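K.L.:
Take a look at the structures listed below.
Each reported figure results from applying straightforward, stated rules to the coordinates on display, with no laboratory input. Computed from a predicted model, the values in this text were never measured in an experiment. Cβ atoms are built from the backbone, for glycine too; each structure is taken alone.
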Structure I
Amino acid sequence: MGESGQVVLVPGSGDVTPHFEDRGMRFSHDNEVISASYYSVHMDASHGGNIFAEQSATSRVGHLRFTFTGTTSPWVLLEASRASVMGSADPSNVTFPHGSVAIDPSAREITGTNAERQDFIIGPNPAPGFCAYFVARFSEPAMEWGTASVGDGALQPNITSAEGKQVAGYVKFKEDVTTVDVRIGVSFISVDQARKNLETEIPDGMTLEETARSTREAWAEKLDRIEIQGANDTDKEIFYTGVYHALQYPYEQSEDGQYYSGYDDTVHEGESYTGYSIWDTFRAAWAWQILLAPERIDDMVQSMLQDYKEGGWLPMWKNIVETNIMIGTHADSLVAEAVLKGFTGFDADLAWEAVHKDATVPPTDDWTISYYDREENVGYEVRAGLTSVYATEGWVANDIHSESASRTLDYSYDDYAVSVLASALNKPADAEFFHNRSMVSPFTIFNAGTGFMEARNVSGAWAGQDEGWTEGDMWAYTFDVVHDVPRLIALRGGNASFVAFLDEHFDGGHNDQTNEPSHHIPYLYSLAGAASRTQERVRSIAAANYNATVNGLSGNEDCGQMSAWYLFSALGFYPVNPVSGEYIVGSPFFDYISFSLPSAARPLVISAPGASSGKPYVTAVTIDGVPLSAPIIRHEQIANGADIEFEMSATPASWGSETLKNTTRNVRDEL
């Protein structure tokens, strides 16, 4: 996900050094303080002395404070535009976005613009009027000021405005100034709106401590809803960091009840969000936000519907506008899950119109454009391959489209989501059509001769076991029919054979937790009568892929999905099929969790005595005193709060594990 319209702020002392390579300062990670609401670091000033930098922020305003010790001529530089490398394969592929700065010494402000949008080379929406605006306001008066060229480091003293490529502005302070407070309001609408955001969110007189406290309280409102017992400090650090990560995206694009839309290059009234990594987050991050941040769900769905109205399609991977990153139209799943779980604060008729279009209208030149990931100069990717030949034959043709096998399976799941939405909106004919298509399509690429999913060409010929995959392979994707696991099990020879296949997958090192297609796989044991194997595998995956170091995740966070897997797994259940309204039981990590759901009448309390002290296996589960006969929890059983009681054991139990009754297996050492 490329950056958009950033403003870079740099403190320094002595001579002003705008050139990037010249302005760096040494620091040690030992001298950093990092939290969700505050950051600080000590840096060695390039001309001697020390600069202590502190930072906090609200949604649209950054708040910084620099303390200069043993330095001369303190200054602050704001970089409005810079050289922008497009992609990582060729570092010489550089563009120079337009920027501007204006310095008003009497107001103690530097204002400006930055038109950089790193994703402009991909996606169908040019967003020609996109620009970010900023207002930086300083606590101290400037004694000197000017503009600068970031490219060659040249200064233009006493000049109060400049525009073009690699533009910056700077202010210098009196020698005896030791502390400078800077607040930076940003906007996608105008400089005036950036100033209004600044004055609304961090008004004059508000200290950095007050900003940090306000931001900390906002995070605490969510994090403090979850109480854990039986966890050590490291466990808590992993868990609460995961909560923090899982709530960062999508982020607010609207400001003061209005937003800039790059789809039609217009400012609209309403709430808007961006940063939708939906191919990742539909799996569990959305379900987590439904539980912990339900007050935002209606607006998030309505935001997607506004994208549809203004751009013609629901977002796939929105970063200001559509980027065509990844595959599938999984906004269908987000909308269906929201409706299934009782959210009504958006236009349901418009939602159906948008989702139905995803499922029935192909992209431009569907027979001739591959729509490979991040392909440039193409229109909306949406369901590339819908007419070639998914809608008629059931699979996406590998000799026409990239990632064809993954697309086939993703589209079939999306069809299932469309059928769920149609049922909820009382559209039985549509529900039947899309349900039937969702049940047929995935198995058109099941190669009975090999027992694996495999891409197919237009002719129907198999394309090869290594063809057509997205962040996975035939191992991961053969298990990717989350909406019809029973038929998948049957095709693999029944429960016992399927369990053996899962064992082969894990024992052979094929599971890849760093990429999302593997996230649900350990929970499939429970759906094949081998719940104790799910309990083993989930614990093992968590231990191997999550820790409290700077490399605490084995893979990309992907806008919260990696953490959402851990969070649900720690609770003891996971949404394998997000639009089913079901969670599959795993193994809770801790003895006790109390989860104060924002919209529930009582907490969700999960008791699992011994879970954190050598008892990873589940022998029984009750919800409000009612025993579960199968390892499945319905959303409505917990949505308004509940008491879930797990009975735990140090050895594998028979509960949910009928398939394993006649088999033996050693408990894994890592448990």
Structure II
Amino acid sequence: MPTLLLSSSHARALFSVLGNACTFLRNAIARAALMALFVLVGGVLAGCGGSGSGSGSGGLPFLPVTPPVTPPPPPGATYPVSGTVAGLQGSGLVLQNNAGDDLPVAADGVVRFAVPVASGARYAVTVKAQPTNSAQTCTVNNGSGTVVDVAIADVAVVCSVNSYKVGGAVTGLQGGGLVLQNNAGDDQSVAADGAFEFTAPVASAAGYAVTVKTQPTAPSQTCTVNNASATVGDADVKTVQVICATNSYTISGTISGLRGRGLVLQNNAGDDLALSYSVNGTFSFTTPVASAAGYAVTVKTQPQFLNQVCTVSNGRGTVVSAAVTSVGVSCVSSAPSARFAYVANQASDTVSAYTVDATTGALSAMVPPTVPAPGQPYALTVDPTSRFAYVANINSNTVSAYTIDSATGALSLIAGPAVPTGISPISVTVDPTGRFAYVANLNSNTVSAYAIDAITGALSPMAVPTVPTGGSPYVVTVEPTGRFAYVANAGSRTVSAYTIDTATGALSPMAVSTVPTGGSPYTVTVEPTGRFVYVANADSDTVSTYTIDAATGALSPVAEPTVATGRLPSAVAVDPTGRFAYVANWNSDTVSTYTIDAATGRLSPMAGLTVPTGNRPYAVTVDPSGRFAYLANVGSNTVSAYTIDAATGALSPMAPPTAAAGLFPRSIALSR
């Protein structure tokens, strides 16, 4: 049998018609039954002979029966429209019937429109305003039809919460592997700049919280999230901003063996790092380098004054995701051993000349062994280029100048007369640039200053030829940068301090022009790094130690200003590494040996404090390589020669231990 499908409104109409039919049938049956009853009763009464009309028939008269009739609905009857609401969470829901009857709804439950609908008229329930906060979408079921003599109560409104996508934009992304995460569970990989959107929507009125789960790599970046969290409203979230920046990392490493000043490292041909004096330690460039970028560390400027060469290891690479700490810088002495040695023989009026064995340090007399130096040569020095030698003649009040043969070391007197000095020139020195020479005049209490001809080596007095000193200046020396000069004044127990005009070489007394020393300071020496000064105090049997102010050159005594020596210390020398010091003791016929504290300059006696020398050792020097030491012995007319232990600084006599000199050897100088 076919199935008839009816809409709800048609079904209600049909049910209404059927109901009316049933009522009619019930009334008809009731009237028929009543009529039958009357007929039966009438027959019975007729059988009894009764007559209801007096006609003599004797039966009851027939009574006509009128069946009851159901009245139709009164004209204009109306019926309410109602139903239920389910799932409502937001606010502001408004239902509407027939485009005019508004019904605000605040909560789930039964709802009823205020205006009823007439029977036979239509009803149409719609959503006029959807809920907000949280945003929902409500739909109406059984919402329209025709009212047929009964109330409408089956309208059903079902509400569900809306969900929205969360997204935004990424900028600055260069690396790979960026993963964003929302609400600790919804992961979103991002490969490039631009818009992004999480897969899982978020319900209205619920929160969202966007974070970076995995930062980008290659290059390493750090991404930060702006507008990262809030509550979802009634639209997709598109305001999350992810900003990525490439990480940068420092370039650093360790340095070893650095003794001099002036070392400059450079990274990527632009980031310079000047390193001060340091034995071992770490360094770090100022400018960091971005991840995935390269670094290239080189030596821009080698150390000055100590003839060191520094090399870089692990200096090149690409920055990944951490600071680079593996760069190594190792500094070693590059100075060759001296090839020639010269000794000023005061009583012989000569200078002895020697070749130096590069392996053993042994001295061998040249042929001829001496050159004339009239006027009692007392002191001599060699210029930094090893092309010229200068001799102070204490008796003739002059300075003699010689050229040095670069192949043989032979000395040749420069043409022209000796250059005049003050009275009793007792010391001569040349500045580190080789442009200026200075002579201490013992009995004039002055220093004479000269310019050196770069071609010929000839000396010319400066515009201001002399500057005053303290009493009985014994030694003049220049510190390694060529900016400051110091004079030991034996007669006044002071050291005079001067600044040097780097253009003219002129000396100017410092603001604090002198500092006190011990008794009869015979010599002043600046160690090779230019940070400390040592003064041998002949009458105090001590060495005084001072620090040099790097900016002004001013001297300041260290915390423990003196250390004991042998008797009548006449000279002090420091090895090229600045680690060891040696003092010639005139009346002890010994040399005292010390280690130098790299931080404070303080002298500490070595385990074997003194080493025997010849008779009356007056001068001491160390060769440029730091492997050999030599002393001029005035009383025995010899030069003592020693090897230096590179680790401890200890002295050991060579074989043979001495070399012959002239009479009263007062000074010794070495040439490369």
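K.L.:
Who wins on distance in nm of label points 7 Å out along Cα→Cβ at positions 298 and 490 among I, II, i.e. which is largest? Walk me through the numbers on the way to the answer.
P.N.:
Numbers: I: 4.2; II: 5.2.
Evaluating distance in nm of label points 7 Å out along Cα→Cβ at positions 298 and 490 on every structure, the highest lands on II.
K.L.:
Quick check for you: by FRET efficiency 1/(1 + (r/R0)^6) of positions 378 and 426 (r between Cβ atoms, R0 = 35 Å, to 0.05), which of I, II is greatest? Mind dumping the intermediate values first?
P.N.:
Details: I: 0.45; II: 1.00.
Comparing I, II, the top value of FRET efficiency 1/(1 + (r/R0)^6) of positions 378 and 426 (r between Cβ atoms, R0 = 35 Å, to 0.05) belongs to II.
K.L.:
Still on this structure: Consider the structures I, II: one of them gives 6.3 for distance in nm of label points 7 Å out along Cα→Cβ at positions 290 and 354 as calculated from the coordinates. Say which.
P.N.:
Working: I: 1.7; II: 6.3.
The read-out was computed on structure II.
K.L.:
Please compute distance in nm of label points 7 Å out along Cα→Cβ at positions 594 and 610 for structures I, II and give me the label with the greatest value.
P.N.:
Details: I: 2.4; II: 1.6.
Largest value of distance in nm of label points 7 Å out along Cα→Cβ at positions 594 and 610: I.
K.L.:
May I pose another question? Can you say which of I, II returns 0.95 when FRET efficiency 1/(1 + (r/R0)^6) of positions 402 and 554 (r between Cβ atoms, R0 = 41 Å, to 0.05) is computed? Please report the intermediate quantities before stating the final value.
P.N.:
On the way: I: 0.95; II: 0.70.
Clearly, the read-out refers to I.
K.L.:
If mean projected area of the Cα convex hull in nm² is calculated from each of I, II, which structure is the one that comes out at 29.6? Each step should come with its number before you reach the end.
P.N.:
Working: I: 29.6; II: 59.3.
Checking each candidate, the match is I.
K.L.:
As an exercise: FRET efficiency 1/(1 + (r/R0)^6) of positions 314 and 626 (r between Cβ atoms, R0 = 25 Å, to 0.05), calculated from one structure in I, II, equals 0.35. Which structure is it? Mind showing how you got there, number by number?
P.N.:
Working: I: 0.05; II: 0.35.
Structure of origin is II.
K.L.:
Assign the value 10, calculated as relative contact order in percent (Cα under 8 Å, 6 or more apart), to the correct structure from I, II.
P.N.:
Working: I: 10; II: 7.
It traces back to I.
K.L.:
Which structure, out of I, II, was helix-only ellipticity at 222 nm (-39500 (n - 2.57) for each DSSP H run of 4 or more, over all residues; to 500) derived from, given a value of -2000? If you can, show how the numbers build up before the last one.
P.N.:
Details: I: -8500; II: -2000.
Traced to structure II.
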